[in-house]
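Just so you know, all these numbers are worked out from the coordinates, no wet-lab data involved. Small disclaimer: the values here were computed from a predicted structure and weren't measured. Cβ atoms are built from the backbone, for glycine too; each structure is taken alone.
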Structure P
Amino acid sequence: MGKKTTHKFKAEISQLLDILVHSLYTNKEIFLRELVSNASDALEKYRFQSSSAENGTDDSQPLEIRIETDEEAGTLTVTDTGVGMTREEVMANIGTIAHSGTAQIAKMAEEGKESLDTLIGRFGVGFYSVYMVADEVTVKTRSMHPDSPVIAWTSDGRTDYKLQELDEDMPHGTSITVQLMDDLKSQFTNKDHIKQVLTRHSNFVNFPIMVGDERVNTVPALWREPKFQIKPEQYAEFYKFLTYDSEAPFDTMHTSVDAPVQFNALMFIPPKSTDFLTGMNRDNWGLDLYVRRVLIQRQNKDLLPEYLSFVRGVVDTEDLPLNISRETLQDNVLMRKISSTLTKQVLSHLEKMAADNADRYAEFWKEHGSIFKAGYMDFLHKDRYAKLVRFDSSALEGTDSLTSLAEYVSRAREGQKEIYYAYGASREALALNPHLEMFRRKGIEVLYLYEPIDEFAMDTIREFEEFKLVAAEHADPAALNGFETKDEDKQDVPELNEEQSSTLDKLMARIKEVLGDSVSEVKVSARLSDSPVCLSNPDGHVTSSMDKIMRAVSKDTSIPVKVLEVNPDHELVRNMIDIYTKNENDPFVEQAARQLYESALLLEGYLTDPHALVGRIQSLLTQSSGWYVKAEK
């Protein structure tokens, strides 16, 4: 047995160890992830070096990681049959810290700004995390190089460490025995707890992890396997393991990329929607990020944009350092390249689904469309987004079918250069929208929007295949007049004579007088056929629905001042012309003007107090029923 020598830790290591030993952080289990990751690296190095070594090596030992616990002694031991270390390598690897900056760690830890596992990752000091749980650590190691002795490294993590060459038989590899702190002995000698920690952090390590005689990491890293070897039921099993879903995934995306950055990814589209953007599940999304099969971050939210948050899965790369912090991940160039590639792949997959199987894409859209629509802010992929969004339409029957913008274009009237849309609470509500009467009369399709986000999407897309997207209420009636009216919608209404036209001008002036500043203008409408009046925005830019959204944001409860458009061909307006001709001061004119205005407000969703409108309706019904009874007699 060789002489035992004592070596002082460098000042920065002593400072770091003091932080770890006196740490108040609760996530102490991270030390096991670090030790297993180091063991996995040692096994990978052994496999590589033994396959390329000119002289033979002892391959009788299985390449594995073993974890033993001794409740009575209060110890936990992690053993690997990897490459091992020489005396010089021990001093280099666990006697110094390659990355300086321990003072910065101390400052951050004292301020409590970040979790200790993040700091450990950032400064590459994973082995030392063991001192969060250890009173003393003993490392026994033997290098794979022939005739290498067994080296023992021992330290209580305070001021120094001891090195000794042992005269004992030991296979190549490393064994780390952790003498646990008294208050942590029961926790980290509990094999069930150890298994849970390993499953959480190291489940896909490439080598068997044995706790006693039981292998813990039994689920294969499926994303690393060739696609042609994997059966659908294997994908389904892995998806259920990953998400705790009881159903198989709706779709699977398995990809391996070598450039511009190397990574493997296995992603799934769930069969049912969970709206991650609202409610309890707001933060329950993101892909799990692995580096060489070791979990670095669960639910990383930088790998895919939020509008693709319905995608679940894992991404594994060789190109990132194993100990990388969450903060560093966000600024990492490789991460941005992975994210860009993944986003394009998911969009391409959806495009192929939409092209190959429209019914299947419709199923996808029914479940996940509301989340996907939030992608209107992804200007980089605006054109692809525009091809993938779906809407209800006046050209469709019922709400089960949806249409794409491309399909709308294929049905457009000859000479039509605009895609028209309108917002409403339902198909029934839009059927009563006076702004759509001209479109129905001309047989021009209108897309139906039911959610506020739909309007933001339209405002962002703006143009599709040289067709401008235009809100129906902003459509130019003169441009629509160029299209022929459907025969069944042609109305045989006699034109106003000169006297009636003159009276109409006076009537509209009277209506403006009655309504005062409630409206900016009263004018003849070119868009109405079934309704007597409608309201329109004087600027012709902001839609009524968007105006309501902006007012809600600014907490503006006032009623906007709009233009009142009057349909001169409507029977009610013709009757009002006759009444006004006989008596300019007939109270019915004022009563009807207020009723028509408030009815229009009601349809637009601006009428907050319906009492006057209801009272007026009851008065009119009472009068008209009296006239009806007299006429019958």
Structure Q
Amino acid sequence: MGLNVTQKIIKAHLVEGKMKTGAPIAIRIDQTLTQDATGTMAYLQFEAMGVDRVKTDLSVSYVDHNMLQTGFENPDDHAFLQSIAARYGIYFSRPGNGICHQVHLERFGQPGTTLLGSDSHTPTGGGIGQLAMGAGGLDVALAMAGQPFFLKMPKVVGVKLTGRLTPFVSAKDVILEVLRLKTVKGGVGCVFEYFGPGVETLDVPARSTITNMGAELGATTSVFPSDRVTKDFLKAQGRADSWKKLAADKSATYDEVIEIDLSSLEPLVAMPHMPDKVQRVKDIAGLKVQQVAIGSCTNSSYKDLMTVASMLDGRQIPPSVSLGISPGSRQVLSMIAASGGLSSMIKAGARILESGCGPCIGMGFAPPTGGVTVRSFNRNFEGRSGTKSASVILASPETCAAAAITGVMTDPRALGIPAAVVKMPKKYNSDDSMIITPLAPEKAKKVSIIRGPNIAPLARAERPGSEIYGRVLLKTGDNITTDHIMPAGAKVLPLRSNLPKISEFVFEAVDPEFAKRAKEWGGGFVIGGENYGQGSSREHAALAPMFLGVKAVITKSFARIHLANLINFGILPLTFKDAKDYDRIEQGDELALDIANIDRPQLENKTRGFKIPVVPQLSSGRDRELILAGGALNLASGK
């Protein structure tokens, strides 16, 4: 039996386990990436392992999140990251060079390789045939230290594409259709692999939009084949030698197949406050819009922004609308400037924002109170924009531009203007002067690490005894995101290097008293519903609760990355054997968890006088070892 693309890459990198769906495996990691919101902690963890230099083929440290320098914290952290990169053999992408996923796709990604990134949208690399996965910073640190990445052998969902997209329908509408079909929890434990005759009609920016937002499915990653389209893109980037052909065998099979006729799609949107609340644009036409934001790692390519520029050319946005545009990289910014697209945007009334993540993570350009903001981003969780009362609608760049032009939700096909025809460049501007290359090993050893006062010492979990005892600190509902657990935004993100300070914000959006209660009660348990921990890879959503004394989280089900992060930091993840038992526990209940036999733990509700069967979500002997050691850092450093 032939292999699909996912299986081929995993087979070439397999170092432990068997390729049986659901079985624990370990794979070699070729490349890593970090960004500044997660990188400081990842590199502190890497330092603690005592490794003299990264052992991957290539590792890159990007600065793209904490760009709003309202105090010393962010610039201090950037100086730390730059000195760490110089010391340990890591490429460093300076502030202003662009969003990690866009830049990595342009300058570093390679078909057929593995990429592990401390950001959940690392699967963007799947657009060029790279097995690119998001993970917590500690997993990335371990990979930089030469250790494999542990996961369950994913189920491979084949997405067969036929037909061709029609005018004003784009890649964002493809992934929104997949989200409509599969929901935000439909991809857990899966890789979505795209195949079929429709694939060759999609350029690399379109493919990377689809793989990027596959993260919202809860998927391990998404991937396209590496073909002539991929080759042309890499050649235009001056990286033809990075290309290799990679396609599924003719006899390859998939665990599940869904089919999408590209020619039947129409403009779609995701309504507040979840990416799978998908509707047709024409069904909400006329809804007033106060703000439009175009950019993010999902839709900030040259092709996307030149399409927007064409639609805005000669037009003026109404006074009732604020339009912000964030180019994905310095390459994109310089090229839209050279081609006249930037001038069209500015003349139309757009605000040109920095080449970074910015509004996508609530770092500036927040919408007004109760406002409707239409964004070409990937997540619309409540409060993520920086304004809790705002309604965030996710849409394609074309639909965003239509809303900006008219001031209301508008199907771009109804504008009565010709569709933009943006050709892929034959040659990209490949100025890498804002990427600092690694020093030679002998010079690197002489580098002194710069540590500002915002960088606090690492914290570690204690090894658990045979019983975990405590009260229920919080009971949540379904689809709790890592934004709920550990908010982003301009107030919180600068504290990513300071665990004592950032822990004050744990669950702030759900219960502002959580941190105070956790301290007063000496830690305890968190109870959750379905798909607990979906969203960002931010390990602080596990690290900060660990610091506050959270010892176990009991849910109906977990999202993949957050589950791994909990284990990495010694927090025992459990699910109810019977989901109905969720209703038998309340906040404040005293629980006792006997883990003398960690495979068959016994949970007793002391307050209400009964026992509840629970199932530890530990898929391997290594997971058990990590919990009993108090986390991966203790295990890796022999503590």
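If helix-only ellipticity at 222 nm (-39500 (n - 2.57) for each DSSP H run of 4 or more, over all residues; to 500) comes out at -7500 when worked out from the coordinates, which of P, Q was used?
Q
Please state which of the structures P, Q yields 2.9 when distance in nm of label points 7 Å out along Cα→Cβ at positions 155 and 539 is computed from it.
It must be structure Q, since only it matches.
For structures P, Q, which has the highest computed value of distance in nm of label points 7 Å out along Cα→Cβ at positions 427 and 603?
Looking at the calculated values, the largest one is Q.
Taking 0.95 as the value of FRET efficiency 1/(1 + (r/R0)^6) of positions 43 and 315 (r between Cβ atoms, R0 = 41 Å, to 0.05) derived from one of the structures shown (P, Q), identify that structure.
Among P, Q, the structure yielding 0.95 for FRET efficiency 1/(1 + (r/R0)^6) of positions 43 and 315 (r between Cβ atoms, R0 = 41 Å, to 0.05) is P.
With relative contact order in percent (Cα under 8 Å, 6 or more apart) computed per structure, which member of P, Q shows the largest figure?
Biggest value here belongs to Q.
If we compute mean projected area of the Cα convex hull in nm² for structures P, Q, which one ends up with the highest value?
By mean projected area of the Cα convex hull in nm², the leading structure of P, Q is P.
Match the computed value 19.6 of mean count of other Cβ atoms within 10 Å over residues 203-210 to one of the structures P, Q, and report its label.
The value was obtained from structure P.
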